[in-house]
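Since every read-out is calculated from the coordinates, none of them should be taken as a lab result. If you're wondering where the values come from, they're calculated on a predicted model, not measured in any experiment.
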Structure P
């Protein structure tokens, strides 16, 4: 019997609810909250994001990236490496994204045609 669209949506909702209580998701939310509550970590994160966006835009416009911009990026990355809240966030993001990749791969694997289907 073919599942209805409603059944598929319900299964997706249940998957989301299960992920929402998983330790990797909870750790990600805690780390995000910690960064938001840490003014200096949030400033470093914002500055780093701005610098990366600036360099990406220059690259997209095929304009040269100045040495000063590269140095500023390196400086901000070093500051970010020394901020415990940002390190916690980066680890939590990596763990969460790894989990989600595994979930997506499992879904894609189930969608792959069987040998009989060709």
Structure Q
């Protein structure tokens, strides 16, 4: 599940891509996901993703650390299978590490989500 890139299918509106950055939490069985938004909407973001870092990213994109999601992995699989979520190519390990590193640096991430983050990648 770590690295899965999904977005809600919705007629008539553009939804944002979510990238799952964790494996299921051992006690709570949830994964941590962050969604991406236009850098114009979140100009002070500490983690900017660029075209080429994922097939879906076509311009400078911000990771919304102020609005993470915790989802049950089985529910995500069900929503992909029933067409509620559309799945894109998985994020690379390099991209996941960039997002995780940004989350640890972000002043916008509510500290209660730190327990769901994978360890800080070693450089």
Structure R
């Protein structure tokens, strides 16, 4: 049997959507966003900070987020990210796409479950 591996591009796109959703609640720095991504099923061992920051940079280039340096009190300055109006529009578009995909996936799982009950499925 062929092994199935998740496509990095799709997970990066999903991460973008999750980050936009998190930023809807207010500005945040990268480490805080990384911690909050676990709420969407991202495991800390699979989430590399370099990937997160590369994703945020790409989102900034797309005009979905903006960043600024903020004093860290006693520590170093931190880059803080916030969503832009263009990012809010992108989020709403992606939510609609995900709703459509969710309906298709639910239908597939329902058909598959019915097939298993009838004795179909893998041999």
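Given a value of 3.1 for mean projected area of the Cα convex hull in nm², for residues 54-93 alone, point me to the structure among P, Q, R it was derived from. Going through each structure in turn, the value belongs to R.
When helix-only ellipticity at 222 nm (-39500 (n - 2.57) for each DSSP H run of 4 or more, over all residues; to 500) is calculated, the result is -5500; to which of the structures P, Q, R does this value belong? For helix-only ellipticity at 222 nm (-39500 (n - 2.57) for each DSSP H run of 4 or more, over all residues; to 500), the value -5500 is produced by structure Q. Comparison across structures P, Q, R (criterion: percent of Cα pairs over 22 Å apart) gives the highest value for P.
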